[in-house]
Structure P
Amino acid sequence: MRVYIGCFGSGLGHATRMLEIAKELEARGAQLQFSSSGEVASLIKKKGYRCNTIPLADVRYSDEGEFQVKETILDSPSIMARTDRQFFSELANIGRFGADAVLSDSALPTALAGKLRRLPTYTVLNQLNLTSSHGRQGALSRLFSVGMSAAMGKLWELSDRVFLPDLPPPYTISEKNLWGSGVENTHYVGFIAPRERSAPDAAAAEFVRDERPKVFWQVSGPPMTRTAFLDAALKLGEAMSDEFAFVVSAGDPKGSTSPQRLGRLWYYEWCDIADLYFGSCDVVVSRAGHGTIAQAILSSKPMLLVPIPKQPEQEGNADKASRLGVSVTVEQETLTQNTARSALRTLVGGPFPGRAERVREIASRYDALSAIVSAMEAGVRRGRRGPR
């Protein structure tokens, strides 16, 4: 079976999910080819896969990492033009590869190209709505989001199946981004997170032995959203090292994987043993990306979440994780030593670790990789092949 995989090119969580599915496909003898944009494409290539680079079509962020609604609307003709180029590139790439099936992670042009070639086409998606319901968006933002959600929802329905990498109600992390979309043929399959277990380096070995409460601060998200959060991680991590042991990952896939000692904390430009830190820490500090929350839950770790400002998807994720009792949310504008220290103390003690373990037990009942790959194999066996 030859599978063509398209990843949305903003946010490394899309690639993380698809790389896990790729391992399962390869274990069953499949041949693979990827496509993506920017640093996501770089990460996929770094993992040894062939990846076609296509133009990035993404929303706009400010220098402080804040989602910019008006600027995104003004830039929409350019975004649509890049999306159009993505589609025609994917149409050609899929044909050249001779794919038997197409898998898209939030990459609509890839899914549309797969259907136009009459191939079994599957989508992994944790955001069907582009707006949250907490009322903080302005009228212009809501109008834009609702209109885009309705239009894109009908296009996602062209996929043979839309897999939701989340838990079914009432535990759905992305409920504000999934519920009420009206998109049919969706299937909850559970979280997708790295399964491999890495060997510790010197920094990790020291971290495990440290008797202080241990904090893994993972910076993630689109490049423009990372700078302010990384600055806060280094400043606050150093200031609170009197009480907590910190490891900070800058989330740069092109960076060095070697740990550096910065003052009293350990620092990675790119941490390729993050799975080890998720397993050995007491608390995860991160943005509110779906993939990071999933990995923290599967590691039964409580979280301090700092969502990207004015980013509806992350605000919704953070709100639900808080209501499940597995996290505390602090807004970026109020993230200070006092608020961070208070939140970490709350998360280390009290009921949070126990609640995280209970949600992990529920999440462990699902095998998303097997569900997705088995469905794709069944689609190909049914002979739903298009012209090559």
Structure Q
Amino acid sequence: MRQTFKIAVFGGDGIGPEIMAPTVRLLQDLARESETLAFQFHEVAAGAAHYRETGESLPEASLDTARKADAILLSAMGLPAVRYPDGTEISPQIELRMKLGLYAGVRPVFVQPGQDVPLKSSRVTDIDFVIIRESTEGLFASHGKGVVEDDKEARETLVITRAISEKLFDFAFRLARQRQQSGRGQGLVHCVDKANVFQAFAFFRKIFFERAKAYPEIKAETAYVDATALWMVQKPWMFDVLVTENMFGDILSDLGAGLMGSLGLAPSADIGDHHAVFQPCHGSAPDIAGKGIANPMAMILSAAMMLEWLGHEHRNTEAIAMGDALRTAVSDVLVEGRMLTADLGGSARTDAVAGAIAAAYKMRVPA
């Protein structure tokens, strides 16, 4: 008997719809060959273009659809020229994190054999770690609440709470255990902070060590964020799971994408107790929108993360295997090197890359 998963689809802005469409088609093709799962896709409106037309960036109806979905696929959002009256960009993805309690931002960083990356080292293919970015508080707790006084002073407030931090650290330790059991991880979690300067981060670190006691099989270590940035360039293979505050995670995630060679390869998930959003880390790239040359790999890899998460949440082993095979198919296309978009040094078009990934998937999972 098939499990039918309801997926809320936010097409996004700029190149967003161009990378979402082939991703949904690919998932539909995979489901047609499946014996245990099916999808119902529900397209919902949100984003900068929608705000420009209607004055709403995240309509209540869209939020309601997202709440009722089993998972949420979200493409690149925002347009630099479309902003709220306070000058900040339209960012429904942040609103979704706050409204749905998506406290764990998952940002994988990995390099495959044969992949062309900026870091030149004989150990580059040992890079395989995950950044867990707290996604609802930290400095982003001030989103939409910052204060500018008399054009002389501005304030944003960083917030760390025990309730969210405990859940965040438990998530990180469980992920490290899962990675270790699958043979991908070292059973190691680094808490990345600035506890030597700020009380809030000393509090963050204190809670980290408290929660570490519940996972004695996992090594718990700490690192300052500035040192972490250095080590991510010098010796990134030392890391397994890193867990950190919202703003620090935002910055380190882009550094991680740089290690992979392009933001076009960087998938992500924002996960809470009851909901999860899967989206590429990159922006909407309005300068290339409509040209059919955007890299769909990060969007497709985000869909692979969705499949694996749905599989674990609903005990569907085929979904887990399907997600793993889709991720591996992307790697096959990367390593083969003939079907790459401009950001990766090639000239392939969006649909051609998605087609190559579909073909690589079928080679690994014959119908």
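So semi-axes √(5λ) of the Cα gyration tensor in Å, computed for just one structure, reads 29, 26, 21; which one of P, Q is that?
Working: P: 34, 23, 20; Q: 29, 26, 21.
Traced to structure Q.
Consider the structures P, Q: one of them gives 25.1 for mean count of other Cβ atoms within 10 Å over residues 264-271 as calculated from the coordinates. Say which. Can you show the working numbers first?
On the way: P: 20.9; Q: 25.1.
Going through each structure in turn, the value belongs to Q.
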(request) Taking 0.55 as the value of FRET efficiency 1/(1 + (r/R0)^6) of positions 40 and 176 (r between Cβ atoms, R0 = 35 Å, to 0.05) derived from one of the structures shown (P, Q), identify that structure. (result) Q
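Readers should treat all values here as calculations from the given coordinates under stated rules, not as data from a laboratory. Everything numeric in this text was worked out from a predicted model, so none of it was measured. Cβ atoms are built from the backbone, for glycine too; each structure is taken alone.
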